[in-house]
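Participant: What follows is a group of structures, each given as structure tokens.
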Structure 1
Amino acid sequence: MSDAKAIECHFKRKARATYLAAAQLLRANPNSAANRAYYCLYQALVGELESRGVRPEQIDAGAAKAAQQDMQLKWTHSFIKNNAGMTGLDRRQCQVVRDAYALRRQGDYELCDVSGPMLDEVLKRIPDILECLGIQVRA
């Protein structure tokens with residue numbers, strides 16, 4: 001298996017597990033579920049972008065600066081949420097990525113908690129996105 005394929009498989013395996021964790025956390029802890037919901041998309045997108053040979057440090061100044069510190073940091077949140085379309089996702093799916101990011105930030109950093117219904121809407125759309133990226137989450 002090539003390095004690129006191994007990296008893709010690694011991130012996509014993690015994305016599936018992270019999605020399942022988000023679904024389990026939804027009712028008990030929406031803030032943590034929001035974090036996991038965004039990160040499952042982040043991991044899936046990194047895996048897909050790696051498989052396509054995308055090099056954010058060659059495209060984005062923020063990613064280039066982060067990569068100077070540590071090459072693993074090249075996948076900035078800004079790059080991921082603003083370039084999800086490079087993976088073949090449509091405009092609506094890209095909006096779900098941005099919505100998940102906003103909910104993660106709210107759950108992690110803001111004074112008001114994420115509400116279950118807000119997050120539920122995003123979680124309903126994630127399996128379709130993951131499947132578009134070659135990740136099966138449905139039985």
Structure 2
Amino acid sequence: MSKLVLGNITKSFGAVEAVKDFSLELQKGEFVSLLGPSGCGKTTTLRMIAGFMPPTAGTIELVLGALLMIGLFTRPVAFILAGEMAFAYFMGHMFKADPPVLIPLLNGGNAAILFCFSCLYLACAGGGVWSVDAMRERRV
């Protein structure tokens with residue numbers, strides 16, 4: 001299970017893109033170093049991971065993905081993640097073309113839409129019988 005996932009992170013300051021489509025997945029215990037020339041986006045990326053600066057497009061998953069995997073607080077977590085994926089789709093895929101392209105097959109947003117609707121399903125259906133939420137309900 002990954003502990004940190006950056007998915008197509010983009011950060012723009014006006015017309016200047018400081019970080020463009022950066023993706024990274026780190027597992028527990030892995031060590032990473034960001035190397036590059038001055039002004040290439042190392043500090044901006046670290047500031048986005050730390051939460052000091054929101055990304056313009058893309059997703060940063062730390063805790064919510066893990067909660068969804070074990071089924072703890074499934075409905076609210078899935079609802080938040082669905083909104084995050086919808087935002088990632090609109091900002092990172094639909095509005096990248098000059099006339100916005102709505103169809104995911106044409107703008108490369110297939111995964112974002114798939115995860116958005118999957119999370120919406122989980123927000124409505126709940127975590128299922130083997131989730132931590134179901135075990136908590138049986139205890140009460």
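Participant: Suppose mean count of other Cβ atoms within 10 Å over residues 21-28 works out to 16.0; of 1, 2, which structure was it derived from?
Facilitator: Numbers: 1: 16.0; 2: 12.2.
It was calculated from structure 1.
Participant: Something else now. Suppose you compute helix-only ellipticity at 222 nm (-39500 (n - 2.57) for each DSSP H run of 4 or more, over all residues; to 500) for every structure in 1, 2: which one lands on -13500? Mind showing how you got there, number by number?
Facilitator: Working: 1: -23000; 2: -13500.
Source structure: 2.
Participant: Tell me which structure, out of 1, 2, gives 65 once percent of Cα pairs over 13 Å apart, for residues 13-76 alone is calculated.
Facilitator: Values: 1: 65; 2: 72.
Label of the originating structure: 1.
Participant: Going by distance in nm of label points 7 Å out along Cα→Cβ at positions 93 and 117, which of structures 1, 2 comes out largest? Write down the numbers at each step before the final one.
Facilitator: Numbers: 1: 2.9; 2: 1.1.
With respect to distance in nm of label points 7 Å out along Cα→Cβ at positions 93 and 117, the highest-scoring structure among 1, 2 is 1.
Participant: To test your reading of the models, identify which of 1, 2 gives -0.31, -0.80, -0.89 for log10 I(q)/I(0) by the Debye sum over Cα atoms at q = 0.10, 0.16, 0.17 Å⁻¹ when calculated. Show your work: numbers first, answer last.
Facilitator: On the way: 1: -0.31, -0.80, -0.89; 2: -0.41, -0.92, -1.00.
It must be structure 1, since only it matches.
Participant: Supply the structure label, taken from 1, 2, corresponding to distance in nm of label points 7 Å out along Cα→Cβ at positions 5 and 109 with the calculated value 3.9. List each step's numbers first, then the result.
Facilitator: On the way: 1: 3.9; 2: 1.9.
Of the options listed, only 1 reproduces it.
Participant: State the single structure among 1, 2 that was used to calculate mean count of other Cβ atoms within 10 Å over residues 85-92, giving 19.6.
Facilitator: Working: 1: 14.1; 2: 19.6.
Answer for the origin of the read-out: 2.
Participant: I have 30 for relative contact order in percent (Cα under 8 Å, 6 or more apart), calculated from one of the structures 1, 2. Which structure is it? Write out the running numbers ahead of the final one.
Facilitator: Working: 1: 30; 2: 22.
Only one of 1, 2 returns 30 for relative contact order in percent (Cα under 8 Å, 6 or more apart), namely 1.
Read-outs throughout are calculated quantities, based only on the coordinates presented, and are distinct from any laboratory measurement. Predicted model, so just to flag it, every value in this text is computed and none were measured. Cβ atoms are built from the backbone, for glycine too; each structure is taken alone.
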